[in-house]
Each structure stands twice: as structure tokens, then as C-alpha cells.
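Listed after this line are the structures, all set down as C-alpha cells.
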Structure P
């Protein structure tokens with residue numbers, strides 16, 4: 001615990017005066033609030049004037065808001081990166097993981113991945129996951145096998161908020177029930193999922209208030225189907241479609257976040273709880289109608305400002321997400337950071353903060369503790385990489401190269417042929433007046449070559465020993481060929 005006293009002195013300008021005299025800080029609780037499909041700017045503190053998010057805004061006034069926070073473009077790799085601090089491809093996650101325990105393909109994250117839950121549990125933390133897993137529904141590969149002491153929620157990608165059934169988007173495959181407590185299937189037909197999730201969170205906090213805990217609140221909100229709390233639907237009725245369908249989903253999530261934060265306050269846990277709020281990817285523009293009802297994002301509704309793209313795209317609107325970190329013991333409120341960070345950074349940052357060793361697995365995330373301490377600190381990410389199935393992207397500085405991507409700014413489905421087609425290579429610039437609207441692939445051959453080489457080196461690293469995209473037997477050389485790159 002001596003480290004906390006050292007950090008306190010080093011960050012004195014950021015800490016409230018009444019804490020200066022402290023010589024030791026207790027080990028913080030950790031709460032991650034992970035939104036599902038929330039757009040880049042869809043909160044009041046990010047400039048959204050037509051959506052009410054008072055509780056997310058409160059977090060921002062009490063902590064640090066990040067303007068260049070990156071996750072991934074879809075659910076599975078985003079959650080793998082968050083939990084392991086590693087490129088999800090290292091753990092075998094380069095495509096959809098299984099949603100159904102009976103899925104014969106059984107795609108899942110490798111058990112040799114060391115999750116944040118496993119690492120903190122080894123340090124004496126009680127760990128809980130409430131909500132969405134989506135790292136593989138196959139028995140033996142769930143949250144309990146990856147370090148969580150307690151799990152309540154669903155194993156797949158999303159569920160109906162009242163029937164708790166998975167309704168496969170687009171393909172009209174059979175429905176199946178998906179609600180579990182630990183490894184036991186439970187039934188609560190008709191109960192609103194978000195309300196049950198808050199009840200579980202309040203119970204977890206009450207039961208673990210005396211010991212350090214890590215609670216991962218993986219919301220289904222605002223992910224489709226768009227079934228908001230009816231209390232918030234009417235206030236957005238005058239907004240244009242589909243914003244008026246999407247907006248109440250955001251406010252429903254914000255309200256439930258507020259309930260969890262209120263419970264921290266009631267238990268006097270807020271001051272010593274590090275809260276991370278983030279979205280897993282950009283807003284969805286998917287548009288599905290199954291069994292006569294909409295089970296998609298109704299073609300959009302999210303706000304990205306100057307950034308093009310949405311969920312499923314490597315344009316900024318698919319990758320750049322809202323993120324706020326609050327920890328009153330060390331961080332003063334109303335701060336903004338423009339440095340680039342990723343969801344892979346949280347694991348090494350917590351290790352840095354707690355003065356505990358890093359996991360043995362090679363990490364791709366970096367500690368952003370210096371950024372939390374000072375607005376003058378530089379981003380640890382000179383180069384950033386993303387990949388999903390055959391598509392990939394690499395960013396260096398203001399340049400970003402996208403390979404075989406598609407633009408999901410408008411309505412689309414997961415069938416690639418229905419998305420907006422793009423050239424094989426798209427080289428965009430983030431500093432343009434209209435970022436990533438111009439393709440410089442032909443006019444900037446040197447930049448194109450440099451970014452391709454950076455990707456090839458990255459691919460050789462992350463696929464070594466893990467295969468491509470789902471096999472454990474494919475060599476890095478074969479992986480490179482399948483990625484459309486040169487021989488490694």
C-alpha cells in the first residue's frame with residue numbers, strides 16, 4: 001500500500017486538499033460500466049443536446065472524460081480486449097464467438113487468456129460479472145472459468161429484454177433462452193432485464209462492501225432490440241426517426257447507471273471505488289425484422305459528429321467511444337484528456353495503480369496512469385491496430401489504413417454484400433476537415449506501404465501460436481496470406 005501514498009504525493013495538484021495528509025490509501029474497489037452499442041458522442045457531456053444522460057454527465061464532472069478512447073468495432077473482440085489487455089486475436093477471438101451452448105463450432109476465447117477478473121482475484125478481490133459475456137457460450141468456457149466468482153446474465157450476444165431469449169439477427173434461426181446465474185439456467189419471463197441487473201448489482205455491492213471487489217457491469221443497453229423503459233419513451237417522441245427509438249435506450253441505461261452509483265453512495269463506497277464507464281463500440285445501424293418485429297438498430301440513431309462510420313466499421317464512428325474514469329481518491333473532477341487510449345489499457349493501468357505484477361501473457365495495452373495524473377502526459381500508443389475476420393485497420397498519427405472494410409454509416413446488415421462497398425485499401429486522414437472522407441491510397445504510396453508493413457508485423461506477432469482466424473494450427477505465414485498481406 002506504500003505505492004498509494006507515493007501516487008498521492010505525486011498527484012497532489014489533482015487531489016482534494018483534505019486528502020493531502022493521508023499517508024496510505026486503502027485498496028480501491030473497481031467498477032466497470034460497459035455500454036453496448038453506444039455512439040461516439042451520445043451523452044450530454046460529449047455534446048449530445050437531445051438525449052438526457054445526467055448520471056454519465058455526473059461521472060464526467062467528478063472524473064476525467066476522454067475524447068480519443070478506442071474500443072473495437074463489434075462486441076466479441078471488444079470484450080476480449082477489455083478483459084485481457086491484449087489484442088483479442090491472441091486469444092482466438094477474430095470472429096463471432098458462439099451464442100448457443102449447443103453451437104457445434106464452439107467458438108470461444110482460449111482459457112489460457114488471463115482476464116482482469118483472474119488477475120484481481122489472485123490479489124484478493126471478489127469478482128462479479130452482471131450482464132453480457134459473449135466470449136463463448138460453450139460449457140466450460142464461461143465467466144466462472146475465467147476468474148469471476150459470480151455471474152448473472154446471458155452468455156451470447158444479446159437478448160430480448162422481457163423474454164430473455166436470443167433472437168438471431170438477420171438469419172431467423174431458432175430462438176433460445178439465455179439467462180443464467182453462475183452455470184445454472186434461470187427463468188424470469190416478463191421481468192425487465194435492466195431492472196434485474198440493477199437488483200443484482202445492489203445485492204453484490206451489499207454483500208461485498210467490506211472487501212475489495214471488481215464488478216463488471218456489462219449492459220445489454222442500448223443494444224437492440226430497442227425496448228426502453230417506457231418511462232423515457234414519450235420524452236423523445238418528437239425526435240426524428242430513428243433517433244426517437246434509440247434515445248430512450250440511452251436514457252434507460254443512464255438511469256440504471258445512476259441507480260448503481262446511488263448504491264455506492266448509500267454504502268459510502270464511492271470515494272474508494274474506481275469507476276470506468278465506456279462503450280464497447282459505436283452505435284448500431286443494423287436493421288433486422290424477425291417474426292414481424294424489429295430486432296435491429298433501425299438503421300441508426302447514434303451521434304458521431306464529424307466522424308463517419310458506426311458499429312462494424314473501422315472508421316472512427318465504429319471505434320471511437322465515450323469513456324469516463326472517476327476515482328475521487330486520486331483524481332479531481334471536470335478534467336478532459338485528448339490523448340489516445342484503448343480498452344486494453346485498463347488492465348495494465350490497474351496493475352500499475354495497485355503495484356501488482358502484470359500477467360505473464362504479453363499485453364498490448366499500456367498503463368495510462370501518467371495520463372490520469374497529468375494532462376501533459378503523452379499517449380503510449382504511437383500505432384494502433386484493429387482486426388475483425390478478414391478486415392483490418394492500422395492507425396499511426398493522423399493516418400489510418402483500412403483493408404477490405406465497409407462503411408456502416410447508413411443501414412446495413414451483417415451480410416457484407418448489403419453494406420457500403422469500399423476499395424481494397426482506404427487510406428484516410430483524421431486531421432482533414434471531413435476526416436476519412438478522402439482516400440489517399442493512390443496519392444500517398446509511401447504512407448500506404450508503411451502502414452501495410454506495420455500491420456504485417458503486428459499480424460505475425462498476434463497470430464503466432466493462435467491461428468487464423470479460429471484454428472490453433474495455422475502458422476503466422478499462412479495467416480499473413482489470408483490477411484491479404486505479403487509473406488512474412
Structure Q
């Protein structure tokens with residue numbers, strides 16, 4: 001049992017439920033995931049109201065539910081609870097209650113070292129690297145995948161158990177106030193911001209507003225906690241100002257000055273060789289942006305007391321996550337792990353699948369990576385729309401067009417309504433490279449199938465809503 005209903009009611013300052021159930025052994029927000037002894041949080045949603053599914057959750061064995069007081073009378077909620085002998089935790093807001101309950105649950109583990117990670121990009125990769133490093137020495141728990149949202153993080157906190165030494169959690173946002181809410185639940189001892197970029201600028205405002213929101217990860221500091229801030233970020237001093245705790249900057253320059261970081265060798269699509277505290281590590285994720293993630297993770301590992309050996313092992317264990325710097329060789333009608341050049345030096349057809357998400361900074365980084373490679377074949381760049389940029393979308397996509405115009409691409413394929421601005425900029429440039437734009441995924445597949453040649457280097461980069469991985473079948 002994770003918590004008793006008496007403990008939960010006390011944590012939420014709501015009436016104690018009168019029922020046969022004593023407590024709950026898990027938490028869910030989807031009735032289809034309910035199991036025996038679970039607590040179901042009935043959250044209001046744009047498309048579905050959680051109260052509609054309370055009977056389903058109780059039928060699956062849920063021992064209780066969180067329900068908003070103002071909506072208690074609808075959908076037979078009280079009758080369903082009475083019939084099932086289940087508890088109702090009646091609250092003012094069910095989302096806030098879920099977050100508060102997760103924070104109260106975390107209080108049951110005072111010895112747990114809590115680590116928080118946020119940033120406009122790189123937070124999932126950085127979290128996975130820190131988890132790999134810490135896992136060499138300690139029992140760890142972290143978000144599964146990128147469950148970092150207003151609901152994902154609280155649900156992840158309920159995964160903590162008494163055997164865990166360190167909890168490593170990333171926090172994401174798509175609205176104002178979200179990071180502050182997650183910080184209130186997590187209350188990290190060590191918190192790191194990877195960078196401040198343009199991701200979700202349409203939801204939040206300008207980059208200054210984004211920096212202010214991300215900085216809220218430090219809002220629950222009481223003096224003894226540590227904030228890790230990227231030294232080279234233009235908002236570094238803003239992020240460090242008035243932090244009620246220790247501030248440490250990180251980055252390759254500061255680590256070199258400290259003598260921690262030695263030689264860094266760029267291995268192209270094979271990643272990097274990094275010398276950390278005298279030991280050499282092969283880090284498999286290519287691109288300067290991934291190098292920054294590696295150094296962020298190493299700095300965090302150092303801050304929480306991990307050995308140089310564990311940091312090196314964590315770096316060497318790095319593998320790309322879905323849609324993030326995945327590299328494949330197109331061979332025999334299938335995608336195989338990247339195998340480099342052939343023995344005669346001719347390049348294989350190679351795919352960089354970096355289409356989990358995109359913003360102006362990550363798009364520029366992906367193009368820069370491909371431009372920097374010593375590639376003997378053609379470069380084919382497939383760019384999808386960058387979403388959630390709000391009023392900045394038009395300017396950002398026109399800038400994308402200008403970037404692609406001066407890139408080393410031989411062919412450019414654009415997908416999504418927003419990319420018409422990039423298309424127009426490319427046409428204005430007068431360059432004679434192959435250029436195609438569409439809003440139809442089937443048209444994009446057909447055009448790629450017709451134009452991709454053996455030996456091409458193909459980049460797929462776009463926001464999640466584009467789902468550019470759908471075109472992979474046309475490349476094989």
C-alpha cells in the first residue's frame with residue numbers, strides 16, 4: 001500500500017472517506033489502466049471527463065477516486081463508490097490534488113536525493129544519461145520515457161520505493177505556471193536547466209518568459225539546494241539571480257578551467273570521444289547539441305557525488321531514444337543500425353531520424369550537424385513544421401528557409417502548412433537545389449521515393465505533430 005486514505009485525506013485537507021477500503025497501491029488517470037487497489041484521479045479534460053469513467057475504474061478494482069467537489073453529483077459518482085465500497089477523495093481541483101498527493105507521498109522518503117531537470121531541449125537525453133551514471137552506484141528511479149507533464153511527473157513520483165537512493169525526474173511545460181506546480185511536488189535537492197530556447201514560445205510568450213518559467217524549478221529551494229545553470233546560455237545570469245541556494249555553472253569552458261574536462265574529439269555520426277577526469281569515454285550521440293547534453297549530465301553527476309568512473313560508464317552507455325538523433329543505414333529494404341562507410345570509402349545511404357520534436361534551435365543544430373559532415377554523397381534535408389511557436393512561427397520558418405538556402409543540402413523537402421514561409425525564402429534565394437513542399441504525407445512519401453538515391457544522407461527533422469517517421473518506408 002502506497003498510502004492510506006486517511007493519510008491522503010490529511011494531505012489534501014479534504015474529508016476522510018467512509019468506506020471499506022484502507023488505501024491504494026497505485027495511481028492512474030486512465031480508467032483502462034486501473035488495477036486492484038489503485039486510486040483513480042478523475043481529471044477534467046478537453047475531450048473527456050474523468051468522472052464518466054469512474055464506474056469502469058471501480059469495476060477494474062480501483063479502491064478509490066479523486067473527484068472535484070463542484071462536479072460530485074454528475075454521472076452517479078457517489079452511487080458508484082458506494083456500490084464498490086470505494087473511497088472518494090473530494091477536492092476543489094483534481095489536478096492540483098494529484099500533484100499535492102504525489103508531493104505528500106514523496107515526503108515519506110526523506111533520505112531520497114531528488115534531482116530535477118528542465119530546459120527547452122535536451123532534458124530527456126540528459127535525464128537518461130544521469131540515470132545511467134547514477135545507476136552504476138545507486139538504486140535509482142526516474143520518469144519513464146518523457147512522462148514529464150503536469151500529470152506525467154506526479155504519476156512518476158508514485159514509482160518511488162524505500163530501496164531507491166536517488167530520484168531523477170524531468171519537468172516539461174506547455175503553459176505558464178506548470179514548472180512551479182511540478183517543483184512544488186518534487187522539491188528537488190539538485191536542479192538543472194539544460195538551456196533556454198523557443199520551444200512552446202507560442203504558449204508562454206517570449207524567451208524571457210520561458211526563462212522565468214523554467215527558473216521556477218528552483219522556486220522551492222530553502223538554502224541548501226543546488227542549481228546547475230549552463231554557463232554559455234544568454235539567460236545564465238538571469239537564471240542564477242536570487243536563487244535561494246547554491247549556484248553552479250556548467251559547460252565545456254568551465255569544466256576545462258576546472259581541469260575536469262580534457263580532450264574532446266568529434267567523431268562525426270559516430271559521436272564523440274570525451275576525456276573526463278583523465279578517462280576517455282566514447283559517447284555515441286552526434287552533434288554539438290548532444291555534446292552539451294553529455295556535459296550537462298556529467299556536471300550533474302559530479303554535483304551529486306558520482307565517481308568519474310560512473311560518469312564515464314554512463315556516457316559510454318548512451319543510446320538514442322526514439323526520434324532523437326537515431327542513425328540508420330538503409331540496406332536491403334530495411335533500416336539497420338548505422339554502419340559507417342563501406343570499405344572502399346563510398347558512403348552508404350544513411351538516415352538521421354531526429355523527428356521527435358523541433359524548434360528553431362534544434363532545427364538549426366540538426367542542419368549544422370549534417371552540414372559539418374565530410375559526406376561524399378548528396379545531402380537530403382526533410383524539414384517539417386515547427387509547431388507551438390505562436391506569433392513567432394512565420395519569422396521562424398522564414399529563417400529556416402534562409403538557413404536551408406545556405407546549407408550544404410542538395411535537396412530540400414518541406415512538410416506542413418507552416419513551412420510555406422521557408423519554401424518562399426528558398427525560392428527567393430535563387431538556388432537551384434531540388435525543392436519540394438507539401439502538406440500531404442502521401443505526396444511527400446511519393447516524392448522522396450522518386451528522388452532519394454543510393455549514398456544519400458537523409459535528415460528527418462520536424463515537430464511531433466508532423467510524425468515524419470511515417471516517410472521511412474519510402475526510403476527503403
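Nothing in this text is a laboratory measurement; each read-out follows from the coordinates by a stated rule. Since the model is a prediction, treat every value here as computed from it, not as a measurement. Cβ atoms are built from the backbone, for glycine too; each structure is taken alone.
For structures P, Q, which has the highest computed value of distance in nm of label points 7 Å out along Cα→Cβ at positions 155 and 355? Going through P, Q one by one, distance in nm of label points 7 Å out along Cα→Cβ at positions 155 and 355 is largest in P. Source structure of the calculated read-out (helix-only ellipticity at 222 nm (-39500 (n - 2.57) for each DSSP H run of 4 or more, over all residues; to 500), -7000) within P, Q: P. Using Kirkwood radius over Cα pairs in Å, for residues 179-434 alone as the calculated read-out, with 20.8 as its value, let me know the right label among P, Q. Corresponding structure: P.
State the single structure among P, Q that was used to calculate Rg and Dmax of the Cα atoms in Å, for residues 51-90 alone, giving 13.7, 39. It traces back to P. With Kirkwood radius over Cα pairs in Å coming out at 22.7, pick the structure among P, Q it was computed from. Corresponding structure: P. Largest in relative contact order in percent (Cα under 8 Å, 6 or more apart) among the labelled structures P, Q is structure P.
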